[in-house]
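Student: Next up: the structures, one after another.
Please treat every number below as a calculation from the coordinates, not as lab data. In this text, all values refer to a predicted model and were calculated from it rather than measured experimentally. Cβ atoms are built from the backbone, for glycine too; each structure is taken alone.
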Structure I
Amino acid sequence: MEPITILVQYKIKKKKLTKATNAILEYVEQVKKNELGTMEYTVFQDENDRTLFIHVMSFADKAAKKTHEKSEHLKKLKKTLVPISKGKAVYTSMVAVQPLTSQEKAGEIGKDMSSHEPV
C-alpha cells in the first residue's frame, strides 16, 4: 500500500510570523513524538516570501491519517493559525510518480510535445 501524502500551503499575516513559527515548531515536535503512523512531517517556508508555509506529510495508512486529523495538537495549531492566516489553506493529495499505463501512453500519441518545457 502506498503512503498517503498531503501538501498543505497557506499564508500568515506578516506581523504574526513569530507566533506562527513558534506554534508550528511545537506542533511538529508533537507530531513526531506522538504519531507513529506519520512517516514524514516537514514544514517549509518560501525563500522569498516567509509568510508562505508549506507542510508536507505522509501517513502509513488511512488510520494514521485519521489519528493525525483528530489529534489535540492539530486542534491547538488550527486554533492559533486560522485567525492569523491570510485566506484559506490549500490541500493537495499527492501520489508518487509511476510509469504510464499503455492506455495513458496511447492518449499521448499524436500530441506535439516538441515545444514542451519541463517545470
Structure II
Amino acid sequence: MSSFTRTIPKDKQESFVTNILSQADHFIPLTFQPRQAEPGDYIYLIHRGKIAGRAKISSIEEVNRKGQTEGEIYPNWAKWVVRYTGSWERPPSLIQVKGHQGVRYLKTQGLGHLDKEIW
C-alpha cells in the first residue's frame, strides 16, 4: 500500500476545503501519475499544516478529455485523476503534518500508521 497526501495551497480558504470534503464518489485532479499508489490506498488532504480528511482510492486514471462526460470537467492542468469511493473521513483528532507542496507518500513521512487507524 502507498497512500499519499495531497496538499491544498494555504491561500485557499476553508470553504474551498469544505467543498472538497463534502463531495462523495468524486475525484482529485493531479498533474502527474502517483505511481506507487493503487486502488484501496487512501488519499489524504492537507491544508495549512494539518490533515483535513482522507478518502479511499477507487482508481487512478489518465485524463481523457475526449471521453469526458458533461459532469466531469477537469482543470486544464490536470493530467491524472484519483477517483475515490464514498465520503471523506475526518480525522478523530488534530494531526499536524510538516508543510510541503504537492504530494508525498505516507511511508516517506513516517505516517504509514494512519492507514490502520479507524476514523
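Student: To which of I, II does the computed value -10000 (helix-only ellipticity at 222 nm (-39500 (n - 2.57) for each DSSP H run of 4 or more, over all residues; to 500)) belong?
Tutor: Numbers: I: -10000; II: -2500.
It must be structure I, since only it matches.
Student: Right, next: One of I, II was used to compute percent of Cα pairs over 16 Å apart, and the answer was 68. Which one was it? Working shown, then result.
Tutor: Values: I: 68; II: 60.
Traced to structure I.
Student: Separate question: Which structure, out of I, II, was distance in nm of label points 7 Å out along Cα→Cβ at positions 41 and 89 derived from, given a value of 1.7?
Tutor: Numbers: I: 1.1; II: 1.7.
Working through the options, I get structure II.
Student: Starting from the value 1.5: which structure in I, II was distance in nm of label points 7 Å out along Cα→Cβ at positions 1 and 97 calculated from? Intermediate results must be reported in sequence, preceding the final value.
Tutor: Details: I: 2.7; II: 1.5.
Computing distance in nm of label points 7 Å out along Cα→Cβ at positions 1 and 97 on every structure in I, II gives 1.5 only for II.
Student: For structures I, II, which has the highest computed value of distance in nm of label points 7 Å out along Cα→Cβ at positions 9 and 57? Before the final figure, lay out each step's value.
Tutor: Working: I: 1.8; II: 2.4.
Top value of distance in nm of label points 7 Å out along Cα→Cβ at positions 9 and 57 goes to structure II.
Student: Now for a separate question. Comparing distance in nm of label points 7 Å out along Cα→Cβ at positions 81 and 105 across I, II, which structure shows the greatest value? Don't jump to the answer; show the numbers that get you there.
Tutor: On the way: I: 4.1; II: 2.6.
That would be structure I.
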